[in-house]
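Below you'll find the structures, each written out as structure tokens.
Where a number appears in this text, it was derived from the coordinates with a stated rule and is not lab data. Bear in mind the structure is a predicted one, so any value in this text is a computation, not a measurement. Cβ atoms are built from the backbone, for glycine too; each structure is taken alone.
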Structure 1
Amino acid sequence: ELTLPPRTIKTGTVTSSQDPGIGHEGHQLAIILPPSEKVYRGMLTYSASEDVQLVVLHGPLKPGEDKGQAIWTPDGETKYALTFVPVNNMAGTWHFAGNALAVHTMNEDPFSISYTVAYRERTLSDTVKSETITSSQDPGIGHEGHQLSIILTPRIPAYFGTVGFSASENVQLVALHGPLQPGVKPSGQATWSPDGKTIYALSFIDRDTSMGTWQVTANAIALHTMNETPFTVTYSVATGQ
């Protein structure tokens, strides 16, 4: 793995203020990690005074990249893709990846939150990315009518990382393991192959959502739909310990 920057761990208590996002004026927001050009990857543990939702922003987007993903913008010009996770609880732990981290409510009254966050702020690379892509036809045999957005291409050794994403429609999470050694029988588990010769075991996870975060280890990572028409996804991913 690449040399990693030091991990930062901080504990704090904050009171929320009015969400500055357009269309969110009646909501409250507590910013934990402010917008950065680098990718934050880490873990948040929190205790709030009421049920909250968790927010990660990805971006800012380039002009024309907002194509159906959930968007957050303070001014209508600087736009971020929004990962909004309605955990609706007062306490919990969350693994995240993105360019900003916050906690949110749909109420007008301020809330307080105490938290500990441990994270690294990562420079962009082949395995640390924050970008918007459009899917293409799934190249897997038997998947010709599906769409696929590859986040991390197949490699050995496997990746260990966290993905945060916001897509223009509900997507499924795909992790590939392998390729399987010649002669190894898949023994009934799902597989994926581009040519019938190179075969991967397939983890296919349908959360019935267009956004979320995923801590995963695999030899390749992608997002998928069962549809023929392309989708757009903005994501942040960071690998390593």
Structure 2
Amino acid sequence: MNYAPIKKQKVHEIIIGRIKESIESGKLKPGDKLPAERELAAMFSVSRGPIREAISVLASKGIITVKPGSGIFLNHNDDLFSLFDSILNDGDHDIFELLELRIGVESYAAFFAAQRRTEEELKRIKSALDQMESSIKRGELAVEEDFAFHTAIIEASHNSLMINTFKLISDMFIRGVYQARIDALKIPGKTEEVFIEHRLVYEAILASDPEMARKAMADHIGNISHQLNAMEEI
């Protein structure tokens, strides 16, 4: 008789499972505010790193909403338990491996976008950048706007393999951006700094400077990795 191997769970997955149990038992209901990050870390007797990762995963799946200055809230969603199951059954992916892949793909997508973009594609990139700025000024995380910006650049590369690769990692991309943006809120001026990094990428593409665009994108994604590494040590 053969049995499927037991999946080894990471700490953030265990935390997600416990939150699911709280919903099943009725202790946590849609619309409820979750405890703050520090409180959750104390409740689960873990460092804040796994808590941040759990929050970013849940937010990327639409299970919770992170409202800067207000807290973390459980969303109303008819597919709530299906979403939890999809998380807990996902493959084991590392955020830093994702960032390595993104540097390889997106830096050269920006390079080619600077060479190949049309005026219409340039307008889409600028529109996403403007929407990101407006969202940040409203005190929001601007994850959807960030995703739209990077998607517009990938599409402007006119490289079908890059476009398809980006589609494959889109869920992980959104999860990673949530994690980075939530962490950035704890660093004064970091959110504005990240926006400037995006603007530098746009300006290089506008100037049709492939090498500047490649470097600006690589620096931006590299800075995300440095930020997440620094937060892991807290």
- From which structure (1, 2) was distance in nm of label points 7 Å out along Cα→Cβ at positions 38 and 126 calculated, if the value obtained is 2.2? 1
- Could you tell me which structure in 1, 2 was used to calculate semi-axes √(5λ) of the Cα gyration tensor in Å, for residues 22-77 alone as 17, 14, 11? 2
- The highest value of mean count of other Cβ atoms within 10 Å over residues 30-37 among the shown structures 1, 2 is in 1
- Message: If helix-only ellipticity at 222 nm (-39500 (n - 2.57) for each DSSP H run of 4 or more, over all residues; to 500) is calculated from each of 1, 2, which structure is the one that comes out at 0?
- Response: 1
- Here FRET efficiency 1/(1 + (r/R0)^6) of positions 46 and 62 (r between Cβ atoms, R0 = 25 Å, to 0.05) was calculated and came to 0.20; which of the structures 1, 2 was it taken from? 1
- FRET efficiency 1/(1 + (r/R0)^6) of positions 134 and 166 (r between Cβ atoms, R0 = 25 Å, to 0.05) computed as 0.55: which structure among 1, 2? 2
